[in-house]
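Throughout, read-outs are computed from the coordinates displayed, never taken from laboratory work. Everything numeric here is computed off the predicted structure, so don't read it as measured data. Cβ atoms are built from the backbone, for glycine too; each structure is taken alone.
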Structure 1
């Protein structure tokens, strides 16, 4: 155990995973309480409870059938696997389901991780994949996946996430941490000639030599920032009054910057105001520093009415909001992967759950590099957009239009994440469509509101990749 409070141990594990961006709204962690017939598990993550802000008191208690006996909230997705694991394996005392990005990319390419580095090598020896058209929400698939976890060091669920288990939460967390580090090392190795691997007997000897040391416990303690207050606590992605909308747009701009969805300061977020014939557009400013005071107030003809000087892109967003009354917000990004994938014409398969809908959606493209200022250019682009949620301007950027600010923000972040995952998987080999039925994945997906709170929670929080790659 990490400490004397196993509820806090689980919370700490989630906060450490969140710091490394190894867990999202689908993730969870659980512990079989020693010398009892109950399980402690994190609730389903969403607006009310997020990995970066989770506390000991947020935990749910279930019996060994998976029925909640204490706590508030829903059970996490695929918790049936944890229940089946604890029934099957006496050795399993903790279980983690998370989304380590490089390890997930390797699984999408069906790349077998090699034992390249000393502490992490043992993960490679015992890894397996669970291939199924179904999510593991019901008894039969959950039992199958639990058996795989009980007999492996880690298990890929391609396109969905990764599982690790251990005698306690430290071991389960260590395995997840090592899994992502090993995947990053393999990403480097995939581009180099095959070299010498860490032999199993050397790995076993190393761990015997390491036995009894508390370095990992101390390390995870040092990584835990504690439960962080949400930086958007006084905001709402569905704000109704003008000042609240300005705050929500500003916090969304910061979230775009935190997620590396932006290149510079020339992107913009726009939002309809409740007053007739009014909208705001974020000024041309470093997105990580934008505040409510940096919102330009315009009318639907793009006349500058108040606030800082508006960007030249104002014409296009004003016209969209004038003609598309179903649209409340627009996010314009100079997305790195989005722009290059559009130029290449590559259409990824349904490789993973993150950004599944927006990443595989048809996307009209305005074919010339243009700043969308001239009336005839705007008319052609708007006709291409029609009633859709995305329009790409070749060599320029992408506009995400949404019925809510939350939807526009989440689409912009997750489409870029989807394409980045496809590209990383391509460095391992040939990306393959996830075996799980996409309809089942979309049916289990969290709301745009929950994802908005997840991404805005990252603003200002400490973060570090496992290996810095």
Structure 2
């Protein structure tokens, strides 16, 4: 736009100056004609063309019919004809007529003016535009070189300023993505460069502080409640056991009531212990007895342990594992995580169905070992997939399947404590696949 503006401005101004010069010459010829006659006009025009150069300027004297009767040396300008339409227009309106012509086969352009200098005497005056064309060409070259340098500089400066301006926003975005339920300690760095971005970062960090305080408070409250419940539940269980070992002659109803009380206390104690184990594992406070564990053997042992339970329910268990795949971990914790996955698969798979376990090193990722437990059970709704690892969440809201809703939470906590992760793929009515990914110790 800048180029077009200046280009039109310059070319229009140059053309106007040239037209003014041609008009001035025609006015001079007209004055000579009026004072001294036609012969003096011819002589003055010849002197003008010789002084300026025959390649610079030319003239013709025409009758009103458009026929030339006198001219300067036209050898260089012989390709320039007479525009009879312009002559007729001139004789009608008496106002001067201008036109720009290009010479075929040459780069030359010429500006021509027609004017009346006497009674039915017309002058055709032409002036070469070589100087103007050269000036415009120089302008184009200088303009494009200058503008190219300015545009490149502007792009670089704009890119630098944009990167500098959004770097704080990127830091906020990156921190927000890195924050997870178990990692609320990350904060956005304060750049001390952008006032608005710094205010955003400070506000974001303050919000994270409040959220972390609330989450930690909720966790501590849950852990404290669970810890405080252990003693009274244990005392209730102890009193129920004392009632069973007391005097003879206790009625069967009381014995049954005491037995049920002991079972419920055991269930509550197991739930409380599981909650505390999950909390300690999530917080990294649990001490892992790390050793080299053959995870393939752990999977085979789990299949052997749960085979009777599966057979009683009419399910088949299969195991596809290599002879040995070693991971570094806590054997008892890994066994418990595996047991929770098997228990969950068997619990939610109606007969006749199957539960398959597979331990493998993924071909595309040599850094981890996967343990996949696949069942042909009832599956999980898409809306529940993001919640199944939450504590006490149950897809079966009626609680008909039993359980506390802590098994998958504990399995995920154990996987993460071993620097791994657990994933699930499921469709309603088509079964589920739970995959535990653990680091391969050979990589280290």
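Structural remarks
- Among 1, 2, which structure scores highest (criterion: distance in nm of label points 7 Å out along Cα→Cβ at positions 331 and 379): 2
- Value 61, calculated as percent of Cα pairs over 36 Å apart, assigned to which of 1, 2: 2
- Identity of the structure behind 15.6 (criterion: mean count of other Cβ atoms within 10 Å over residues 51-58, calculated), options 1, 2: 2
- Origin of the derived value 3.7 (distance in nm of label points 7 Å out along Cα→Cβ at positions 211 and 355; candidates 1, 2): 2
- Structures 1, 2, by distance in nm of label points 7 Å out along Cα→Cβ at positions 27 and 203: label with the highest value: 2
- Comparison of 1, 2 - label where distance in nm of label points 7 Å out along Cα→Cβ at positions 11 and 139 is highest: 1
- Comparison of 1, 2 by distance in nm of label points 7 Å out along Cα→Cβ at positions 147 and 179 - largest value held by: 2
- Given -12000 for helix-only ellipticity at 222 nm (-39500 (n - 2.57) for each DSSP H run of 4 or more, over all residues; to 500), calculated: source structure among 1, 2: 1
- Among 1, 2, structure where relative contact order in percent (Cα under 8 Å, 6 or more apart) as derived comes to 17: 1
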